[in-house]
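Undergrad: Right after this note come the structures.
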Structure P
Amino acid sequence: MPRLANVTLDKLDDSVKNWLNDQNTQTLNGALAFVPFILQQAFFEGNLDEKQIVIHKGSGGVVFSDASGFTALTEKLAKKSNGAELLSQCLTAFFTPLIDLINAYRGDTIKFSGDALTIYFPSVDDTKTSSFNGIVPPHGSFGLADLGPMATAVLRASACCIEIHKRLHMFETGVDDVRLCLHIGVGCGEISILQVGGIVPPETHIPRIEYLISGAPLEQISIAEPLAKNGETCLSPQAWELVKDCVIEGRPLEDRMDFHLLLRMDESKYTFPTIKYATQLYDTRIENCFKLDQLNITRRYIPSAVFKQIECGTLQYVNEMRVLAEHLWWTFPCNISVIFINGSGLDVMSSNGPSQAQELMSSVQKVCYAHEGTLNKFLIDDKGMQRPQHLRPAASIMLFS
């Protein structure tokens, strides 16, 4: 409890201790919405040291989900006096069920980039966990052979995407007939999680660190996601090969026959409820969740302005906090300039790529902070994946006047 550094806890009344504990618990719950499970796992594995760049190497399915309709929505709401309030309501109504579905299938939301999400479905051998009962298979369907960790991860990702479309396609915002839709790309393979930065902003004493995901699946989804129209999910050849006997294919993609659209699950074999049941039955992520002792660690990965709102309780909805943070500019009583930097010539998957990403991030931070700006995020997404063989990082900065 840093604010009481000069006061020993044993001198405080029990009621004060309880109040402080409750406040910190609420802050932690809010902060955890910004810290993916994979970062928390890296901490408990001893890999989250501030000087360590590559904090996790693993494999699994990666989903990139992009929403259509948000530009029209924000343009219309910008003209209304209560536009910020209406935007918050729309985001809450849309993203709360979306994130709940992702969590139900053990997806880990790595990044929000405006109205898009990058989600990681880790490849985990549930048969090796202490909770495995030997009765319910990891995929949830009795009588069918185990698919293996990677195929099970892609199956969960596929089922999640199909159910998302069922629940949220043509979502009514209630604003001038604007509707929201998602188009999604799915890939799979080896991934790395990097943390870069570490420069201390002038308004705080906590180093600011950004995390990002890299690996072959991002190359795959850079092709797959644009091939999907609104309401569709496209699988890379690698992902399709693992689940082609578990799902029903949609319309053929004449220009890219090696990529495949999902139509629905093959419900004679696998169903949404059984997949979710097994997924949650063997989900051990709660064992590696941050506790109050790790509250200060979460601050590294959250912009200080956002953490202050979490601490003060002004961000009310945990599930969609990260989305609301994307649109905080609505609430600032001042003018801001936004800079989007799209980098090139950096392959984060090469042997020296992580160190180059670290140098790039820290250099941008130093210049940004020198001009009283704040760095919003550093990421690899569809705006940094225009050439599949060479992913490109991007950063966004806000400067206040």
Structure Q
Amino acid sequence: MYDFNKAAADGRTTRMYTRMKGGRRPPEKKKPVQLIVLGIIFLFVIALNVLARLSTPFADWYMLNIFGNISDIFSRIPSLVDFSVGEVMIAVAVFGIPLMIVILLVTLIFAAGKRRAVLKFGGSVLAWILAFVALTETMNCFVMYQCTTIEERYYDTSRGYTVDELRNMVEFYITELNTLSAEVERDGNGQIYLGTKEELTADCISAMANISDTYPQLEGYYPEAKELRSSMLMTQMNMGGVYFPFSLEANYNGAMVNTKYPSTICHEYTHLKGIILEDEANFISFVATTEYGDKEFAYSGYMMAFNYSYNELARYIPDEDKKEILSKLAPQVWADNKFVSDEYRQKIEKEAVLSTEKVEEASDTFVDTNLKANGVPDGIVSYTRVVELLLHYYYK
């Protein structure tokens, strides 16, 4: 018969002997909490993207009820400093990640005994960076690409327009520009006067709030738009502004001529409210600037609308008609219709490390690829779809 008492006693003796010899039980393996958290984040990101792609009503609900609150709350944090947090984050990533990789490689070569720890640390850092980017880009940008469009929500999508109707709209813009060019207030350099940066931002916020009755998603908090330090690179990329989803900031190129600022800042503010499509942001910017009741803002909005509309019209009319239309523009409008001053262009050509052509090509490729990846089939060309919205608005 098996003696349970003896077996138990032997067990106690064995355990006592083990403790007396200084032996310890092997440590229990810790649960990989970090891997679990990262896995949850990536699964959440995938699920959110798939759900938005499959359900436009979900994307609409998310924009109005989730992202609106995210933007209102978290965009206040980078507002505590006067520089662009997103720009700093990009600079750290551009220079810091390659530096970290070099340090890791050197450590792997000269500290063979620490290779496992080094690889674990490096992999962990890169995984968290990737998780942060994937999460913020998805929640603050990608989902909203799948929302119901402004055209579907507010206009008759079956309505088409003739070339003559487009031409009439373009000529209306010319009339407005010619009138406003003589009426806007100008500074000592001949540029339109917009006040201080703080006054400009405050006016842009007021312009957005002014149309929030028509477009309710524009309600809520707006942070101060921030001037980027990398204005030369931005100019080479032909970018007037940029919205950073990972820091929830509206940023603008500080090297532009003044005519560009109101329409550019209102465009970036539109993204902060979940309207991510570029043609729609252009349209909201136009409505905000032209309905605000400020001549300088209206001048900026009509200038942007004219450029897109005329370029579209030029595809369908002969050269003689193009010359006739452009001849109607006042000389002052021609002078104001620039991205940056001629002097700044010359400065770029002298001081730029990379050629403007290469930088612009790389920028266009990135934007085009990003848009197509988010379900915008015509990519960067989608910017010009604002003309369709402008026609709806003009003939409403």
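Every read-out reported here was derived from the displayed coordinates using simple, explicitly stated rules and does not represent laboratory data. All figures in this text were calculated on a predicted structure; none of them were measured in a lab. Cβ atoms are built from the backbone, for glycine too; each structure is taken alone.
Undergrad: Where does the value -11000 come from, among P, Q, when helix-only ellipticity at 222 nm (-39500 (n - 2.57) for each DSSP H run of 4 or more, over all residues; to 500) is the thing being computed?
TA: Working through the options, I get structure P.
Undergrad: For which of the structures P, Q does the calculation of Rg/Rh (Cα atoms, Kirkwood Rh) return 1.16?
TA: Of the structures listed, the value fits Q.
Undergrad: Taking semi-axes √(5λ) of the Cα gyration tensor in Å, for residues 160-231 alone from the coordinates of each of P, Q, which one would give 33, 22, 9?
TA: P
Undergrad: Rank structures P, Q by distance in nm of label points 7 Å out along Cα→Cβ at positions 72 and 192 and report only the one at the top, that is, the highest.
TA: P
Undergrad: Hey, semi-axes √(5λ) of the Cα gyration tensor in Å, for residues 128-271 alone derived from one of P, Q reads 30, 24, 18; which structure?
TA: P
Undergrad: Which of the displayed structures (P, Q) returns the greatest value of FRET efficiency 1/(1 + (r/R0)^6) of positions 48 and 312 (r between Cβ atoms, R0 = 25 Å, to 0.05) on calculation?
TA: Comparing P, Q by FRET efficiency 1/(1 + (r/R0)^6) of positions 48 and 312 (r between Cβ atoms, R0 = 25 Å, to 0.05), the maximum is at P.
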